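Just so it is clear, none of the values below were taken in a lab; they were calculated from the coordinates. Since we're looking at a predicted model, the values are computed, not measured. Cβ atoms are built from the backbone, for glycine too; each structure is taken alone.
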Structure I
């Protein structure tokens, strides 16, 4: 099951990335007053319900508050999603293209 969204600091993100885990780590990079971020957050309950059989953790980090993270990962727009497993980057989504697309990408990488 995809764990509920939790906010992390850059240090907490690094700890998660350094830990060996077979669970997919979905890093959601967002910012305040981002219209597409608001749409994603509204869709989140339905998305999580549809991914109840997927083993993943979902963490959020405000890149306006932590621009060094945006620079590190080459984020040019938000929302931005980066997928990791065992600390290795598997892929990314540089926007929220809707529930169906988002869910299929998560399933593909889980």
Structure II
């Protein structure tokens, strides 16, 4: 799965560069990379999903795993830019109660 990372004001931004975030697109590798980023000491992470049109349960699981690890390290993971179909999945699974979700990057970064 394609993604890129950037740093801004002490926040690591992980931008998912795929329309589909599924097991077939390599979510397992993305999960390993995300956990590696956390292990290297980055504890404030913003996952930008603004290009994602569809996410399956493996992507949700990767995000939950990263959040659990960050919680143990006193960090946080927040979500940016959910398109309506992906937002519906977060609502259906009630993950909108677990993750803070933002529309604007500036608002998300300021919330850390």
Structure III
């Protein structure tokens, strides 16, 4: 059984070396990424993809809001006409209302 114990000890030593190597590689990689970010003027938000739409990095233009086309006068809910119909409109249409009834 001494062979099994030796193999287990070798495996533990290898796992420790692997973890040490991975840690060093990670620190080195993070340093490279930070240097590139500083060089290019990037932020964490740029990397995380928080800039939505077709914006290019460094573009400061804002997206314009879409005007409301439909409003439920009883509740104040609104819809721009883009995407799926909201539930309040679907329910009202099922109840006999027309889309034109909600036009702004």
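So if we calculate distance in nm of label points 7 Å out along Cα→Cβ at positions 17 and 73 for every structure here (I, II, III), which label has the highest result?
Looking at the calculated values, the largest one is III.
If Cα Rg over 2.2 N^0.38 Å, for residues 41-80 alone is calculated from each of I, II, III, which structure is the one that comes out at 1.81?
Corresponding structure: III.
Please compute relative contact order in percent (Cα under 8 Å, 6 or more apart) for structures I, II, III and give me the label with the greatest value.
I
If we compute distance in nm of label points 7 Å out along Cα→Cβ at positions 33 and 89 for structures I, II, III, which one ends up with the highest value?
III
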